[in-house]
Structure P
Amino acid sequence: MALMDDVAAAEAVAWRHELHAHPELLFAVERTAGFVAGKLRAFGCDAVVEGVGRTGVVGVVRGRTAGGRTVALRSDMDALPITEATGLPYRSTVPGRMHACGHDGHMAMLLAAARHLCATRDFAGTVALVFQPAEEGGGGARVMLEDGLLERFGIDEVYGMHALPGLPVGHFAIRPGPIMAAADRFEISITGRGGHAAMPHLCADPLLAGAQMVVALQSVVARNVDPLDACVLSVTQFEAGAAQNAIPNAARLAGTARVLKPATRLMVENRTRAVVAGLAAALGVEATVQWTGGYPVTVNDPERAAFCAGVAADVVGAGRVDDAIEPMMGAEDFSYMLEQRPGAFLFLGNGASAGLHNPGFDFADAALPFGAEYWIRLVETALPAT
């Protein structure tokens, strides 16, 4: 099957540029959702349901042959609170917001696939086109699930895709099992006894305790995690004091932990709490740890991952598909969907672009036909017409 023709490709580019110029954050994606819903209705979807998971949109397309299975294809919709620095003609028109993670491209590809599927319906069964809000920290996938996404639309399998800078355009990458990490956040509050910097013996220095905690927390990974396992613990914030001649009363640390295994995730939290408690006791301060669980590990079903690699190979050739990419320590809330239904998440090459979440990032228009064709071929292969 050939990639989309020049007219269809140009229209997908125009959609992406329109979406890129009008970024919206988290669940407040009303304009974006309206744009998506309008296109799905114009294409002739059998149903278009808005307001799923607050502002999500689901389009339903039934094949020309009846079938009992429903496959979901998911795109995220939200942007990031980043000031764009691309200088592009279609750059963000909203100060302090931009599509720095490729969600504009994700939507354009799924819309292009939706138009083709509505026109041809060359499959048996049903496709649910899921446009999700709040991937960037809001857990929009979880909220859509809580709103009955899977049950309301009878979804049996779920599939996701994401642009990947550094992977050439026209290439795909995937792996069975864990492909993206769980991401937790922690905050450590330290309370001591402040005083004059010339008389530290009369104080209980929370800054000293915090400094030792920053160093000691590196042992959580270095001396507790199997070297063949993947784990990152980073202290990213340290706040204390306001005067050069005063020891403060309090200090605050914050950071993130990323893991690929549930057991490692629990161990890192427990060891962090133990290290903080031990140092607080030794240095005469009080300390509390607030641990906030983030997105879980994104785990591809091995059978579906192999299936997706095969579909991608049909689109671009086996030599352009890496089916054993190394896991990445970023996080993705599509993981919530994969916890409840079998499926897989793969990466689409974005070429030598700036990195994700970078002010200079832009989704590669040349990648749109490959992603749209992948979605079409996935549906027609997973739900073959009889």
Structure Q
Amino acid sequence: MTSHQSFSPDGRPRARALGIDLQGQPGPWNAITDVPGVAVGYQTLIAGDGPLRVGTGPVRTGVTAILPRGRAGLGRPCTAGRYSLNGNGEMTGSAWIDEVGQLSGPVTISNTHAIGASHTGTIQWINTTRPDLANEWLLPVCAETWDGYLNDINGGHVTPEIVCTALYSAQSGPLQEGSLGGGTGMNCYGFKGGNGTASRLIQFGEATYTVGVFLQANFGSRHELTIRGRRVGEQLQTPNPMETTDWGTSPNQTPAAPGGSGSVIVIIATDAPLDPLQCTAVSRRVPLGLARTGTTGSLFSGDLFLTFSTAPDHPSDTAFPHGAPTTAELVQTVRMPWNRMDSLYTAVVEAVEESVLNALLVNTDMTGRDTHFSPALPHDQLRTLLADK
């Protein structure tokens, strides 16, 4: 087992380092970036303390950028499909993915009220990076979860320029997790939440394919938290401020969500050759991995999932044609047989479960606006509970 599979780049323990018995074989980095070509970038915004002053702070937010083929592959489509477990959330560009089964640009994830800035910033970045693509129409994929418990969510702190910086910073390699980028102000199961990632290797004949998961975790009630079949949430002794029905006390205060609210965005990448229907089928398996960690899917949690495959690598066949075509050429594709998809489904369920645990474990306490507090999941207590058979 490599150190990156068990420890974050800054040395903090991930789920495997705590001895949690996890199934499946991860890739070298145990991250979505194990899928060749995938790059991830962050911009993290943390500033201020004390009472909320809209437009000033406190600020606990950011943006995450995922490039399916890196900067060099911008504009080359990936096969894609998505699934919504609960629609109390937003993922722009999904109607076009449903239409053609392709993803041709980056994915950004931020807070609920930063969708507009993420959309504008992505277009600005593409216009600068690949102006030839910007001359076509652009339908960026921008997703969100709600960080208003800790963050000045109405303050407009995520700007298009911040989004551009996150996109420029995207790179491959081991990934930091927890409270950074879009996950900075998020909560999960009544603990500090945020970003988590994991990967799995699968065999198909002589080929080895990778399935990578990245998620922004902001969901679940404390009493639901389950780790490897053990209900541990209520046995962990920390303050539980997210279990509240305090929906704000003044017009200037963003309401605090009751336990179970929030949302989760899950992005799945693979180099296994899949068609759009298969990508959608893979996305539909995400809830099975989330359920292993205890959630039952709150009405106020927007749970949106996107899968893309980097295996078909060819110029876009959806770009606007410049002039009349001089030749006719059919597009040929290769895909996994449906009767060999179970290994991918298993990999997704396992990697989603581990990604949630990593988001919880690679984390620290955070105090945000109006002294709202989100405690980190206590490692020592968890070790003791899991060791007590």
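Laboratory data are not the source of any read-out in this text; all were calculated from the coordinates shown. Predicted model, so just to flag it, every value in this text is computed and none were measured. Cβ atoms are built from the backbone, for glycine too; each structure is taken alone.
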query = Who wins on distance in nm of label points 7 Å out along Cα→Cβ at positions 295 and 343 among P, Q, i.e. which is largest?
reply = Q
key: Computed -11000 for helix-only ellipticity at 222 nm (-39500 (n - 2.57) for each DSSP H run of 4 or more, over all residues; to 500) - originating structure among P, Q   = P
key: Origin of the derived value 132 (volume of the Cα convex hull per residue in Å³; candidates P, Q)   = Q
task = For distance in nm of label points 7 Å out along Cα→Cβ at positions 15 and 71, the calculated result is 1.8, so let me know which of P, Q that is.
result = P
query = Here mean count of other Cβ atoms within 10 Å over residues 223-230 was calculated and came to 12.2; which of the structures P, Q was it taken from?
reply = P
task = Give the label, chosen from P, Q, of the structure having the highest value of distance in nm of label points 7 Å out along Cα→Cβ at positions 31 and 79.
result = Q
note = Value 7.0, calculated as distance in nm of label points 7 Å out along Cα→Cβ at positions 7 and 207 from one of P, Q, is from structure P
request  = Can you spot which of P, Q the value 5.4 was calculated from, given it is mean projected area of the Cα convex hull in nm², for residues 111-182 alone?
outcome  = Q
